[in-house]
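Engineer: So, here come the structures, one by one.
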Structure I
Amino acid sequence: MTSRLLIALCLFACLPVLADDMRPASLSVQQLQGNELLVKWKVPARGSQRLSLDVMFDAATTNVTQPRKELVDGAFLQEWTVSRAGGLQGLGIRIHGLVSNSSDVLLRIVDTDEHVITAVLNVDDPSFTVKSDTAAKASNTVQTYIVLGIQHILIGLDHLLFVACLVYLCDSFRKLLWTITGFTVAHSITLIMAATGVVSIPIPPVETVIALSIVFLAMEIAKQREGSLALRYPVLVSSSFGLLHGFGFASVLASIGLPDGEKITALLSFNIGVEIGQVIFVASLAATFWLLRLAFRNLRLEYLRGPVSYCCGSLATYWVITRAMVV
């Protein structure tokens with residue numbers, strides 16, 4: 001039994017220590033009058049260091065003004081104007097540095113008629129060429145933001161650990177379904193409110209409390225006290241802390257930005273992507289446990305309670321300390 005617990009412990013220990021450290025960069029190219037284009041390039045910062053990502057335009061593009069640089073909301077923002085014969089038509093864009101940083105870049109292109117094209121550039125697809133068809137594509141925005149939502153939840157280790165802890169609060173599938181639903185509804189409410197500007201809360205304290213929520217769940221899992229409110233009514237816990245997690249999701253959207261004229265579409269699409277990612281994660285947990293059962297036939301979910309609680313609690317405690325230092 002000890003060897004099995006050690007195996008499970010190693011699996012959790014292999015998880016990366018940093019959460020939400022893969023925020024996507026964003027590049028906006030808006031056509032002005034004539035052949036001039038306004039460029040806004042936003043690159044996430046890690047502390048005071050800028051990710052080594054650079055945007056390159058095709059040879060037909062020349063700078064009209066030099067980039068103005070400033071640090072805004074944990075990201076380096078550059079804004080400048082370029083000129084290109086033909087404007088957006090045939091414009092070639094390439095992002096350098098994606099291999100070493102494993103990041104994504106959200107590309108948004110707007111022509112003079114306010115038609116919008118969005119795309120996601122990454123290590124597998126680092127370049128983009130504007131085709132002749134620049135008509136507004138709502139489906140393009142939907143697809144882009146759903147993908148971003150899925151990516152964020154799957155790389156947001158703190159959110160994933162919270163969901164993993166919720167599994168151990170529930171003693172039946174029905175209770176787990178209600179608990180996950182409560183978490184979904186709660187974070188959807190605050191995500192929409194924060195993203196639309198109805199409510200504004202400083203993000204650093206929120207991220208610290210999110211880490212504390214994992215510490216709380218880890219303690220409840222470890223103690224497994226009969227009559228505990230968390231064990232009796234896990235949906236209350238998931239929905240209460242879910243409100244805070246919604247603000248965490250909103251901070252990511254704030255760094256990415258929402259396209260003008262399609263904010264509601266992009267917001268709902270991002271939220272759908274988060275839920276899809278959540279389902280993928282829960283299904284992955286179930287599949288992993290099933291594979292472990294094939295290797296260790298006597299393995300029970302209960303045997304992993306200790307490793308899960310202590311690994312999640314230790315990692316979340318580390319986040320509490322490091323995040324509290326920057327509040």
Structure II
Amino acid sequence: MNQRIFSGVQPTGNLHLGNYLGAIRNWVKLQDDYECLFCVVDLHAITVWQEPEKLRQSTRDVAAALIAAGVDPKEQIIFNQSQVPGHAELAWIFNCVARMGWLGRMTQFKEKAGKDRENASVGLFAYPSLMAADILLYKGTHVPVGEDQKQHLELARDIAQKFNNDFKTETFPIPEPLILGTSTRVMSLKDGTKKMSKSDPSDLSRINMTDDADTIARKIKKAKTDPDLLPDTVQGLDGRPEARNLLGIYATLAETTVDQAVQTFAGQQFSALKTELSDVAVANLAPIQDEYRRLLADKGHVDSVLADGAERARTMAEPVLREVQDVIGFLRVKLSRKPT
């Protein structure tokens with residue numbers, strides 16, 4: 001079986017440096033070695049309320065960002081989830097395979113629902129089943145995962161195993177996590193203990209992919225620090241989350257190690273690191289941003305990429321769905337005309 005990757009990103013708000021360094025940059029590298037499907041997961045987005053026109057625009061924005069960052073839409077598949085009905089169909093089947101107890105243990109549901117769980121949508125509770133469907137609809141073998149998604153991948157593995165066991169079949173592969181050594185967990189510029197997030201109310205907490213050079217430099221200059229000089233060992237970063245975050249971002253963008261970055265700035269003030277970090281961030285992001293802006297101005301091209309990707313994804317999904325329907329025992333009848 002081909003090694004096949006499925007990975008997705010939600011179309012909610014501006015993409016930021018954390019999305020790029022934590023996921024998208026790695027996707028660009030993975031496409032050389034794997035067959036890849038990169039999905040704008042708009043079905044996942046609506047587990048909480050989305051303004052319709054903003055959702056449409058955010059879907060285009062994310063697709064444009066993937067292309068601008070270097071994902072090749074001719075070689076790989078870029079599409080938005082809602083345009084392949086198989087995701088929703090397989091998710092329902094998996095809702096009937098997954099157990100309430102499994103979903104109830106998902107920590108992300110607990111965090112997102114908060115204390116008002118009774119008011120959370122059923123979709124928010126059940127969306128790990130949809131995530132499993134996303135992967136298994138294409139018989140994905142590997143999934144790039146960060147720390148916050150490991151539990152959901154474990155659930156996808158459990159669902160695949162239970163389906164195979166219940167129906168005495170080998171329909172689904174058991175997807176493996178792809179832990180990327182180059183993956184970077186980018187934290188907030190205002191609080192090094194919190195992940196950089198597009199939902200943070202402070203725009204100064206993140207570097208958006210649309211920020212110009214002056215804005216990037218200003219945000220890095222204002223980034224939170226501590227009063228001490230930078231350490232001369234990696235161990236010296238313990239208990240200094242802001243220093244660890246800024247040096248980690250610098251190391252990733254400069255394509256060096258954190259240890260080498262620590263040696264470069266050992267004993268210096270944060271201002272020296274911030275100056276160099278601003279330069280390397282602008283150098284890395286500027287060409288991507290230029291292409292991103294060009295693509296956003298060409299709405300028709302982005303839409304054509306998504307349409308082509310959706311058609312190719314449907315072609316891959318349809319035989320898997322037919323196999324699942326036959327395994328389950330659904331009666332498939334020949335339709336006189338194709339549904340629109």
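Engineer: Once FRET efficiency 1/(1 + (r/R0)^6) of positions 167 and 247 (r between Cβ atoms, R0 = 41 Å, to 0.05) is calculated for all of I, II, which comes out largest?
Structural biologist: I
Engineer: For volume of the Cα convex hull per residue in Å³, the calculated result is 155, so let me know which of I, II that is.
Structural biologist: Attributed to the structure labelled II.
Engineer: So Cα extents along the principal axes in Å, for residues 215-270 alone, computed for just one structure, reads 52, 18, 12; which one of I, II is that?
Structural biologist: I
Engineer: Ok, one more. Any idea which of I, II comes out highest on distance in nm of label points 7 Å out along Cα→Cβ at positions 223 and 295?
Structural biologist: Going through I, II one by one, distance in nm of label points 7 Å out along Cα→Cβ at positions 223 and 295 peaks for structure I.
Engineer: Now a separate question. Identify the structure, out of I, II, from whose coordinates distance in nm of label points 7 Å out along Cα→Cβ at positions 231 and 263 was calculated to give 1.7.
Structural biologist: Going label by label, the one that fits is II.
Each reported figure results from applying straightforward, stated rules to the coordinates on display, with no laboratory input. The structure presented is a predicted model; accordingly, all values stated were derived computationally and were not measured. Cβ atoms are built from the backbone, for glycine too; each structure is taken alone.
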